[in-house]
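Asks: Next come the structures, one after another.
Bear in mind that the values in this text are calculations on the coordinates, not laboratory data. From a predicted model like this one, the values you see are computed outputs, not experimental measurements. Cβ atoms are built from the backbone, for glycine too; each structure is taken alone.
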Structure 1
Amino acid sequence: MNAPASAPQSALTPQGIAAVRADGFTVFQMRMLDNVDQDGDVVQVSVDGVPMSFLSLTHAGATLEIPLKKGESHTITITAVKDGVGGITLGMSTSVGDLTSRRLAVGESETWTIGFK
């Protein structure tokens, strides 16, 4: 996998958030950061098997806002794309709690299942 030169971030406007909530969706927020050394780690975020974004991990972090259908389970997969030095290290604060991944090698991934009522 090759990450694009610049790693885009997803952001919904307040109007976008209101629209998806009114249509039976909720907005899942993920703030992802490099929780060890900021060394150029890059990950790919997939939702229900669909690649959504590449993120370059920094100590400052980046926030993704993902509309998810209420009443269903969804899988969030983080795949290691580029290792700065010593493995990809990732911490996340989400709208449902905080997570820390194990140290990932390029090509490895971690998957979480979430659901909203």
Structure 2
Amino acid sequence: MATTRQLKVGRQLQKDIGEIIQRQGMAAYGGALVTVMGVEVSPDLSYAKVMISIFPSEKTDEVKAALNEKRIRAELAKRVKNQLRVVPELTFYVDSSLDYVEHIERLLKEVGSGGGSEPATPS
């Protein structure tokens, strides 16, 4: 269970990393939209797992290659130097929940338009 401090630091890091990525622009990531979905911070505040969502999902590999953890961490250090003693090491993970939602919607559409057959009634 995360402490209140971890949650507060995680929310602040999510906001700051999101602004850093936004400032770099979509051109830096091959025209993909990158969203910071959440940040989980370790109990000692030295590691942070950053969950990102990438749209379109076909550009996931290209965006992961373009994400420069050291440059983002250096920019983050400038922003949080007065709040944190140690800037956490960042590890980026791709959040695939949007892909899952898209997959479920596609399946529902296939079932909905799957033909005019009516369901069998039990006898």
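Asks: If distance in nm of label points 7 Å out along Cα→Cβ at positions 44 and 60 is computed to be 3.2, which of 1, 2 is the source?
Replies: Details: 1: 2.6; 2: 3.2.
The correct label is 2.
Asks: A follow-up question, please. Which structure, out of 1, 2, was helix-only ellipticity at 222 nm (-39500 (n - 2.57) for each DSSP H run of 4 or more, over all residues; to 500) calculated from, if the result is -14500?
Replies: Going through each structure in turn, the value belongs to 2.
Asks: Another question, if that's okay. Tell me which of 1, 2 gives 19.9, 73 when you compute Rg and Dmax of the Cα atoms in Å.
Replies: Source structure: 2.
Asks: I would also like to ask the following. Please state which of the structures 1, 2 yields 19.1 when mean count of other Cβ atoms within 10 Å over residues 52-59 is computed from it.
Replies: 1
Asks: Turning to a different aspect of this structure: Once relative contact order in percent (Cα under 8 Å, 6 or more apart) is calculated for every structure in 1, 2, which label goes with the largest value? The partial results should precede the final answer.
Replies: Details: 1: 29; 2: 24.
Result for relative contact order in percent (Cα under 8 Å, 6 or more apart) over 1, 2: largest is 1.
Asks: Another question, if that's okay. For the read-out distance in nm of label points 7 Å out along Cα→Cβ at positions 92 and 108, a value of 3.1 was computed from one structure; give its label from 1, 2.
Replies: Only one of 1, 2 returns 3.1 for distance in nm of label points 7 Å out along Cα→Cβ at positions 92 and 108, namely 2.
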